[in-house]
Each structure stands twice: as C-alpha cells, then as structure tokens.
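Please find the structures below.
Values in this text are rule-based calculations from the coordinates and carry no lab data. Note that the coordinates shown come from a computational prediction; the quantities given were computed from them, not determined experimentally. Cβ atoms are built from the backbone, for glycine too; each structure is taken alone.
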Structure 1
C-alpha cells in the first residue's frame, strides 16, 4: 500500500501534467484514480514502488505515458540498413501529437570508397520528401536530426525536445513553448 506522502506527491504530478496533455489514457478518471493506476503501473514497470525523493521519480512516472515520452537507449546497436531508423521515426510519430507523420519510410546504406558509407533515411512528410543522413558510428543514434525535423514541425507549434542527457539514453517529447516553460519551471532541463 502506498503511504500518504507518496500519494500526495503523485497527485501533484498528475495535477501538474494533465493540463500539458499527459495521462490521456486516464481521461474520465479522477486525479486520485489516475494516481493509483499510475502507482500500480509503475510497480509493474520498474518492479519497485515509487520513491518520490529519487531525482528520477518524476521522469519515470511521465515515461509511463508512452504516447508522450520516447525514452530509448542511443547505443541501440543498430547497423546500417537494419530498419532501426524506421522504428525510431515510428516512435517519434507516436509522441508528436499529430505534428509529425512520416510515410513511406526508406532506410538504405550508401557504400562509399574504402569500405566507408552512410545511412540515408528518406520519407514523405506532409506531401514533401525529406532526406536525412544520420551521422556517427554504427550503433549510435544521431539525435541531431531532431533539429531538421523541428523545422518541418514548426507550423504545428510543437517541437521535439530532449531532456539534458543523464546517461546513454534519450528522453524525448514533443512540446509547445509554453509547455516547455512549465516543465522548466518544475526543474526540467532540456538541450
């Protein structure tokens, strides 16, 4: 059973982030019902109870909303042309609230001289073809391409925002400027 301090902390999280469109899967449920459901989901996901005093607690609770958060290992072990970028773009579409809808995604390897080469990711976005050339070593995701994607999302008012790295993972969400400000006021740091 969750103690009162933890429940109050979780209620504060739910009340703060619901207006920012988090926890939409719990629409129609009270804040308390949502908090209790999240506590149960947290226990199953992390195999431990929520510890509000942990600096990762809020980040871990928000990560339970996979319609808003993409949290993955950037050292994914991908190889050129293996479909990783198709999977990554699908994940980014999932959190973009309709602002990013890539279609006909193609990932291919272009061999260069002396055994080198590069990956090209091409897709249709809003009637335009977009081509990206992720850089870096095989196995590491090049998240700099988010800057290019944000140019294409500008009209929506949303941007992909990445939390300042704290390990080899990337914690990403799509936010409006005012949402980002509210999260920063709560202590979040973005790149």
Structure 2
C-alpha cells in the first residue's frame, strides 16, 4: 500500500515487468493516512489469509521523521505490529505482519520520483547536464530534494515522451508511452530484490 495513485501504478507495473507474484497492490492511503486504510482492510473478506502488509512511503527531506510518521499511523490503526526498523517485520495476534519500505532507499532523502528520474537519466544521459543547468535558472533551485526530483522528472518526461509530453507519473507506465523499459534498469533492482524476498 503506497501513498498515492502514482505509487499504485508504479508497483503494479514493476511487479508485472519484473514478474513478481504474490502481491496485491491496494488503493493508496491518500498521503500517509495509512491508519485509515489499515482499519478498513481489517474488515475485508480474506483478511485472515493475508500474510504480510507492506506499506510504502517517501522519505522526503527527513527519512527518520517520515518513518516515524508511518509507525504512528500503524499504532493509530490499533491491533497491528509496529516495525522498529525499515523492512523489519512486526507481528501481532490475529493480524498479518507489517513491513515498511521507504523510498528512494532506507535513510536517503527523496521519493519515488527520485528513482524514476535516475532510471530516465540512464535512458537519456545527455540531458543530465542540461536539466541541472535549467534547474539553476528556476525558483526550484531552492526547493528540497523531493520537490526538485518531481520538477526535474516532469521536465524530463515532457522532453522525452513524444506521445504525451504532459504525462503524469501515474500514467507513465502505459505501453503507449514507450517508457516501460525504464522498469528494467538498475535503479529499480533493490526494490525488486526486496519484493522478491517478501513474496
């Protein structure tokens, strides 16, 4: 379960592209409102057969604070185990184990867009310096890393996705956009390994 629609679209596409079975990507939490979603799914049919719930959130500018926010949401839902560390399983009676994955990686400021940007820059490496130069000419130069990654990614999508320069991250993985091969690149290997180990 991720924060938003972009997370859901990304994980559905990655699981399909990397051929990882055993996951169901749920509707997003709407930001970090995981507590509400965790309470809701407890009443869902088949809940007792769920082995693990993986919550995925962005580190943004403060990885420690972001992780603690997710933990607080789990505590607010009640009944679930609360992980003490990223990716560590936490169990509680009559509930699936819970794990937390933080993006782009444990302890690194950033977000999902940070990883997608890394991958897209592998596809078009000649645009890296141009993009950096452009950033310096905009108000975004003073933004935090996550917001800069979002801005840089949107600029790069607009410059490379000829069929839809206005494409959002939520719709980027459609075969019509011709960018799905990004999911096979190295920046997504760590996430793939983690998912494979949990499945």
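Structure notes:
- A value of 22 for relative contact order in percent (Cα under 8 Å, 6 or more apart), calculated from one of 1, 2, originates in structure 2.
- At a computed 1.6 (distance in nm of label points 7 Å out along Cα→Cβ at positions 16 and 64), which of 1, 2: 1
- Structure from which 130 was derived, volume of the Cα convex hull per residue in Å³, options 1, 2: 1
- Structure (1, 2) behind the derived value -10500 of helix-only ellipticity at 222 nm (-39500 (n - 2.57) for each DSSP H run of 4 or more, over all residues; to 500): 1
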